[in-house]
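Presented below are the structures under discussion, each in the form of structure tokens.
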Structure 1
Amino acid sequence: MKGTCHCGAVELRVGLSAGLASARRCDCSFCRRRGAIVVTAAMGGVEVVQGADQLTLYTWGTGTAQHYFCKICGIYTHHRRRSNPNEYGVNVAILEGINPRDLGEVPWSDGVNHPSDRTP
């Protein structure tokens, strides 16, 4: 699938691991503010076709999750997951031909109580 930011400076080629069936939201402190629905791609399933120099990276805490945004328009495109660093979460709204509204009710992940935040 083709994905682009709002201004078109960043273009991704995305291969989804489980198609749109993997769609979900997260309620961690960052995701609930961002509000995006994400779908799953394996680490090799996201290719930056153009605009790699226009992507900026945001991390915090452990630095495991790596969130990418277009420097020009600010659109969140994808992130390396904290829950599985071998996967990307891809913003479903950047995917060509997909309207998030058409997905209906999307399940939530409990990011507030993420296992990696628990003391062993």
Structure 2
Amino acid sequence: MPKILVVEDEQMLAEMYKDKFEKEGFEIVLARDGKIGMEIMKKEKPALVLLDILLPNENGIDFLKKMIKDPEISSIPIIVFSNFDDPETKKETLSLGAKEYLIKSNHNPNEIVKQIKKYIN
């Protein structure tokens, strides 16, 4: 069962996606901020990370910058999933190695599952 780390500070949204992804056969680990997410990522080495940009303590950009410097985790696929619809931020995340930059309000849970499966199946 592939493990996915979901780094999302909105608890209701994180729980909704956790339920959906578990029904699709994924093991889900949740983190509420980028700092905790990074600790979990190093320890658990998930198959993929679903990463919000606007997070407390350490935002998604900082997370990506740290990740690419660590050879143990730098190859783990990241899908950025945010309501922060800013072209410059999108460009920066993709240049830091994110596979996708998805706007939450533009994608339903089934569409997110399809995107995840592109990178781990």
Structure 3
Amino acid sequence: MDSAAPMEGTPLIAPSTTEHPLHDAVVEACRSVYDPEIPVNIYDLGLVYTVAIDDGNDVNIIMTLTAPGCPVAGEMPGWVQNAVEAVGGVRSASVRLTFDPPWGMEMMSDEARLELGFM
């Protein structure tokens, strides 16, 4: 058995802490960050996979990019971190990039699809 393979039933994307009181504000902060090549925010594009907030109000975000060679790959995590750390009550924020699973257009919200003319 390949030890790198996920356990059967293990989600590819870790669950978010949706019940945390800061969750909605953190999501809105993520929505303030845009992919410079696409006129839609990164949250509605489906680039934010996980928003995990612990009891100390430290936020851990797992996100991806539309493509591994994205020209802002080195900058976008910092933009997200800065936006989230500006949310009142957030103690710290860390952002980790992943490409597993890779982003696909099916991850976009209906709003993003409509904005880009896919609906």
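No lab work stands behind these numbers, since they all come straight from the coordinates. It should be emphasised that the depicted structure is a prediction, and the values quoted were computed from it without experimental measurement. Cβ atoms are built from the backbone, for glycine too; each structure is taken alone.
For this structure, a couple of remarks:
- Computed 30 for relative contact order in percent (Cα under 8 Å, 6 or more apart) - originating structure among 1, 2, 3: 1
- Value 3.5, calculated as distance in nm of label points 7 Å out along Cα→Cβ at positions 58 and 106, assigned to which of 1, 2, 3: 3
- Which entry (1, 2, 3) yields the derived value -13500 for helix-only ellipticity at 222 nm (-39500 (n - 2.57) for each DSSP H run of 4 or more, over all residues; to 500): 2
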